[in-house]
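These are the structures, in structure tokens.
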Structure P
Amino acid sequence: MEDIPQPSNDPYSVGDHVQIYLASDDPDNQYHSVVCEVVEIHEDNLGKETGRNTDAYSYTLCDVETGEELPISFRHHDLVPAESR
């Protein structure tokens, strides 16, 4: 059975290294397993709607290998701490 990594229980901070973890059928799956640095944090009210504080966060990311900012942002639940993999 595959050990599925879990997102952090706390919001990520600018400078944190994270790995994108997406399902194979996710339309943005080409980013699965890419290790990135958090460069910007966005907050909305989704956490209030779901009752899960971390659902309020999405992140602008920079690929650590290429140094390029990714063209889309990712929600907290799509990211795992890079050191956990």
Structure Q
Amino acid sequence: MKANIKIVADSYYAKEIVESMKIDNVDIPKGMDIKMSYTKNQIIVELSIEVTSSKSILTLRNTADEILEQITLLNNLLQKKDR
């Protein structure tokens, strides 16, 4: 069985954020898949993991939390840069 999370976030800097975050997706947990894309003003992140134990769900949730933190941080930094 697989568990999935889809994150959609609005940002004027969607392209820059997705491109900078893709670089960081090299050491992901076993059985996890991360797909990132963007439209003009939207970031789309799709996470999935093969559920082998209850830890798998926690891993998925923690990864989603980290991604949301990164999106927020990068968006705030880019907004400050443009002021």
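Laboratory data are not the source of any read-out in this text; all were calculated from the coordinates shown. Nothing here was measured: the structure is a model prediction, and the numbers come from that model.
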- Looking at structures P, Q, which one was P(r) over Cα pairs in 5 Å bins from 0, in percent calculated from, given that it came out as 3, 15, 27, 23, 16, 10, 5, 2, 1, 0? Q
- Task: Have a look at P, Q and say which one yields -15000 for helix-only ellipticity at 222 nm (-39500 (n - 2.57) for each DSSP H run of 4 or more, over all residues; to 500), as calculated.
- Result: Q
